[in-house]
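A.B. asks: These are the structures in question, set out in turn.
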Structure P
């Protein structure tokens with residue numbers, strides 16, 4: 001499995017290049033700004049996605065976990081390969097030797113000699129069921145590593161997309177609260193001037209002041225939320241974004257052309273979590289075979305070559321060269337109930353893995369159906385929210401005109417403004433939710449999110465998209 005392409009150093013340097021004039025304008029205004037002027041250096045969704053794959057610590061940990069899983073196959077295979085061992089000893093022996101002589105007299109002689117021994121042994125398993133079962137387990141662990149890496153890639157992709165969308169949504173919320181506070185501030189100022197002429201009531205002024213104070217508090221809350229969302233994105237991509245691309249205003253998501261049944265069938269075959277669960281079943285099956293094979297005999301081919309000099313007293317001052325070849329058979333007789341117990345444990349673990357796999361099948365079918373319906377209905381919800389946004393703007397305009405002629409109250413105008421701010425926020429939230437659901441659905445059916453993220457970025461966060469400046473937050 002190939003890991004996703006990493007963010008190129010050239011593109012990273014290009015994005016990090018400062019735009020002095022834009023920064024000066026931002027700091028002069030004392031707040032954040034959004035512009036439709038093309039900004040080459042604004043971070044788009046695909047660039048943030050690539051940076052997350054080069055920096056995110058969770059993904060780096062996933063790469064290390066993948067490497068460890070691949071090593072397990074070689075570890076297990078080593079049990080089937082020849083095992084060659086060598087030993088060498090060089091000793092200096094000093095002492096004496098006593099032996100009975102004639103007439104019961106003990107004769108004693110001093111000993112002083114060097115003893116050397118060189119031994120090389122080759123052992124090749126010929127029939128070893130436990131080691132074969134262990135090799136099958138290692139293969140299953142390695143295959144599960146591929147599936148787990150794909151799962152980690154999908155999670156990392158979905159997380160960086162969610163963090164990117166959270167920044168956009170938090171900015172929209174902060175912008176709406178600022179505009180609402182400015183609207184109410186202007187209205188309070190107008191009422192104070194009218195009150196000097198006895199043309200405004202105390203109730204209207206009090207209502208507007210209360211809404212203004214609430215809007216200021218909401219603006220501070222939204223600013224804190226924006227800063228938090230920006231820090232979460234920065235923690236994943238490794239740099240603090242100065243500006244990011246926002247949604248294109250004139251492009252909407254399209255309905256899916258494939259049916260729910262087709263997507264569920266594809267998910268059963270390609271879903272990464274199902275593949276990992278299936279490999280877990282294979283791992284448990286290999287463990288059971290390993291446990292049961294403890295009853296079986298093992299056969300090894302053993303070849304030994306040795307060379308010695310004065311190895312002991314019987315071969316004192318003698319040199320020996322030996323070479324032996326044979327077959328070693330080991331038959332387990334009794335292990336204190338260990339084999340029975342471990343076989344029972346492995347059998348229950350296999351049953352558990354099979355049940356979890358069936359549970360994963362049902363969960364995947366349910367999740368595919370859920371995100372399929374959420375995406376399809378989300379497109380309709382976006383259209384409804386867009387209509388509500390337009391209607392809310394008309395309602396505010398109508399309320400202001402009616403208030404100017406005495407046909408509507410000040411409270412009607414304030415409620416209409418609140419409804420407009422909420423409608424605009426919900427409209428952007430619905431659009432971002434649709435894109436998030438599309439990526440969730442792609443992950444569930446086993447697709448790599450590289451291409452879907454790139455396509456969404458090119459379509460909804462293109463070079464002509466509005467730019468959100470975050471440097472002045």
Structure Q
């Protein structure tokens with residue numbers, strides 16, 4: 001699909017659907033893991049809760065790198081520069097593999113110290129090691145898979161990478177069942193089987209992505225390319241560093257919340273681990289729109305197609321409202337039976353439900369915050385996206401969460417919901433300010449009026 005010519009809403013919907021499917025399969029890795037580990041007992045579920053904080057931190061790093069690539073690559077596509085497109089794609093894949101190797105070494109050598117710092121005891125660390133060591137070894141494969149998927153999406157190929165992630169999810173599901181419980185002659189591996197099944201699915205992703213990149217002629221290495229790599233590296237650093245930091249801040253916040261909840265009780269950490277996976281699953285729609293918006297806006301920014309950029313901004317704002325509201329409604333109606341799928345422990349189920357009764361009310365604003373960051377990245381303004389993230393994290397989430405800790409788990413949950421609400425309002429303020437600065441036709445547009453028009457249109461249809 002042509003990101004520069006096809007109707008904006010149609011393009012973004014067409015990109016968001018397969019991206020959402022791919023994210024669904026990726027997140028199902030974690031949801032399925034949680035379900036199977038939950039059958040092993042509360043202690044294993046708690047170990048997974050601790051391990052997930054570091055896992056999401058590394059995934060955030062790789063996603064940040066992929067966002068940086070889509071910003072630079074999207075502009076090159078918009079400007080119609082095929083040589084630069086190949087150079088950026090090739091260098092991005094090399095960097096992602098090297099970064100994965102570095103964190104493999106760091107991760108394996110620091111397991112004891114990192115998880116002790118987070119509050120895990122010796123018994124939990126044994127389970128955490130069994131889970132995290134295989135994942136650390138597979139990090140280069142995951143890193144390349146995520147970045148390669150971003151390269152293909154930026155080219156307008158949203159379906160192929162997402163189908164691969166979907167098939168990988170099925171592979172992960174089957175292998176988890178076989179390896180955790182020792183089926184079909186395999187040894188019973190418990191929580192370590194979860195990790196090994198996941199890594200095998202990453203091998204599949206890595207191989208498929210490599211094939212796609214070569215098929216699309218997006219990779220090339222020649223002596224002439226090396227002189228251009230320095231300039232590309234500078235661009236990746238200037239535009240990419242804010243994007244990477246933006247993606248890393250959220251997992252760091254997750255680590256702090258896990259640490260504070262660990263001070264409350266181990267069951268609370270297990271509940272938060274379950275809640276995090278369910279939450280991520282239900283916010284897939286918003287995240288898919290964000291993932292589709294950045295390369296779309298970057299390409300149209302490179303081609304100087306202002307009207308299409310404005311249409312994408314409106315689309316993102318509406319999507320964050322509708323999808324956030326839908327997620328909150330689903331959670332209010334079904335959260336207790338859903339939480340019961342992952343644990344039979346009544347306390348864990350009750351705490352998970354309590355989290356959603358409080359935090360889900362803020363999802364509309366959290367969606368607005370996420371979409372705004374994606375838009376600023378597409379506009380080649382990752383510094384502004386980073387500023388929004390820093391204000392929300394250090395000005396709102398951290399102080400409110402620390403204050404909430406003194407009121408127990410419920411106080412922390414209220415703090416998270418409040419920071420989502422205020423963070424969304426601040427993001428909307430920054431977007432409105434930017435629209436006024438550039439003299440956009442959207443600067444005086446009332447989003448409430450747009451919503452009312454949509455409701456009237458839906459009612460008449």
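None of the figures in this text is laboratory data; all of them are computed from the coordinates on show. It should be emphasised that the depicted structure is a prediction, and the values quoted were computed from it without experimental measurement. Cβ atoms are built from the backbone, for glycine too; each structure is taken alone.
A.B. asks: Looking at mean count of other Cβ atoms within 10 Å over residues 248-255, point out which structure of P, Q has the largest value. Can you show the working numbers first?
C.D. replies: Working: P: 11.6; Q: 18.5.
Going through P, Q one by one, mean count of other Cβ atoms within 10 Å over residues 248-255 peaks for structure Q.
A.B. asks: As an exercise: relative contact order in percent (Cα under 8 Å, 6 or more apart), calculated from one structure in P, Q, equals 26. Which structure is it? Don't skip to the end; give the middle numbers.
C.D. replies: On the way: P: 26; Q: 23.
The value was obtained from structure P.
A.B. asks: State the single structure among P, Q that was used to calculate FRET efficiency 1/(1 + (r/R0)^6) of positions 376 and 400 (r between Cβ atoms, R0 = 25 Å, to 0.05), giving 0.10.
C.D. replies: Comparing all candidates, it corresponds to P.
A.B. asks: Given a value of 13.9 for mean count of other Cβ atoms within 10 Å over residues 184-191, calculated from one of P, Q, which structure does it belong to?
C.D. replies: Working: P: 17.0; Q: 13.9.
Considering all the candidates, the number was obtained from Q.
A.B. asks: When percent of Cα pairs over 28 Å apart, for residues 88-231 alone is calculated, the result is 69; to which of the structures P, Q does this value belong?
C.D. replies: This figure was derived from P.
A.B. asks: Here mean count of other Cβ atoms within 10 Å over residues 72-79 has been calculated and equals 23.0, so which of P, Q was it run on?
C.D. replies: Of the options listed, only Q reproduces it.
A.B. asks: Comparing distance in nm of label points 7 Å out along Cα→Cβ at positions 160 and 192 across P, Q, which is largest?
C.D. replies: Answer by largest value of distance in nm of label points 7 Å out along Cα→Cβ at positions 160 and 192: P.
A.B. asks: Taking Rg and Dmax of the Cα atoms in Å from the coordinates of each of P, Q, which one would give 37.9, 148?
C.D. replies: Details: P: 37.9, 148; Q: 21.6, 67.
Source structure: P.
A.B. asks: If helix-only ellipticity at 222 nm (-39500 (n - 2.57) for each DSSP H run of 4 or more, over all residues; to 500) computes to -22500, which of P, Q did it come from?
C.D. replies: P
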